[in-house]
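Next up: the structures, one after another.
Derivation of every value follows stated rules applied to the coordinates shown; laboratory data play no part. Everything quoted here is computed from the prediction, not taken from an experiment. Cβ atoms are built from the backbone, for glycine too; each structure is taken alone.
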Structure I
Amino acid sequence: MRSSATTVADYLAELTPDQRTSLDSVRRTILDHLPAGYEEAMNGGMITYQVPLEVCPNTYNGKPLMYAALVAQKHHMSLYLMGVYSDEGDRQTFETAYQATGKRLDMGKSCVRFKKLADLPLELIGNTIAALPMNEFVKRMDPMLRKPKRKQALS
């Protein structure tokens, strides 16, 4: 479900009651644990938690660097965790901790898919969000943001 909402409130108002309740609970968990500096916004049809362009202006697409995002899809909801995606050790730690909760992990490269709020271990989500200060996330992502240099033509 692609949204053209420009505010989080407008986005939440578009959702079904179950989606709204679930995403609002996850959103509150994120906001309660979000390290200083990140900002909440609507970007790409999702609720995003991002690094302001003033802090990291040189992104590959000219948009703020996304740290996390929430979105309702047709058959599920997704929580994107770029901190987990950007570090294999953090990903393994997250997957192990998730499995230890007894909940079933349905995860792509950066997104955790869930159908209802009870599928998501909110304490783990909060701890994961809190684990990466903005300056550390920017340092981690910096090499990925640099455009590859063109190879010199052989003479």
Structure II
Amino acid sequence: DYYLFPRRYFDDCRELLGDQAALLCVRRGAQSDTEGITEAGTLVAGALFLRSAQAVHYHLGGSDAAALAERPNNLLFVTAMDWGAALGATRMHLGGGFRTGGDDELFRFKAGFSPLRSRLYVGRCVHDQEAYGRAVQAWRERGGEDPGGYFPAYRAPLGGS
């Protein structure tokens, strides 16, 4: 699918960024001891976090929709906060939501971690029009209708905004 990243992307991040990046996962049924994980369990959430001098940045993430009632993302973000704090980070940047306005569940979830807010700027420049056009066309073929204010358009929810 167009929104999935190949394994190589994450391997490259680890190689290029070293300890400035962490791929963190939450697994249902995982067991561990002082030697580490002894049973892997079922992956229910994961994310790639990047670290700068004083902040942890949420870069990419995903979770199993069937597991959301168990709140795996809460555990994931708290784990990322602990990782960053151990390395000297004093802030965590989770990004915005899906859209502007008050009806945005993603923004409400992220806002629940802190009352602090900062401005978020998103660049809207397409460097390769042909590749962008192919991605938008693939999105439309999967059921994409009206991207609304989404950019890039192919990241809008299928079925319209």
**Request:** Of the structures I, II, report the one carrying the highest value of distance in nm of label points 7 Å out along Cα→Cβ at positions 92 and 116.
**Result:** I
**Request:** Have a look at I, II and say which one yields -12000 for helix-only ellipticity at 222 nm (-39500 (n - 2.57) for each DSSP H run of 4 or more, over all residues; to 500), as calculated.
**Result:** I
**Request:** Work out which structure the value -0.29 belongs to, where log10 I(q)/I(0) by the Debye sum over Cα atoms at q = 0.08 Å⁻¹ was derived from one of I, II.
**Result:** II
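Name the one structure among I, II that distance in nm of label points 7 Å out along Cα→Cβ at positions 84 and 132 of 2.9 was derived from.
Working: I: 1.1; II: 2.9.
Considering all the candidates, the number was obtained from II.
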**Asked** In terms of relative contact order in percent (Cα under 8 Å, 6 or more apart), which of structures I, II is highest?
**Response** I
**Asked** When Rg/Rh (Cα atoms, Kirkwood Rh), for residues 20-59 alone is calculated for each of the structures I, II, which structure yields the highest value?
**Response** II
**Request:** Output the label of whichever structure in I, II has the greatest value of distance in nm of label points 7 Å out along Cα→Cβ at positions 76 and 108.
**Result:** II
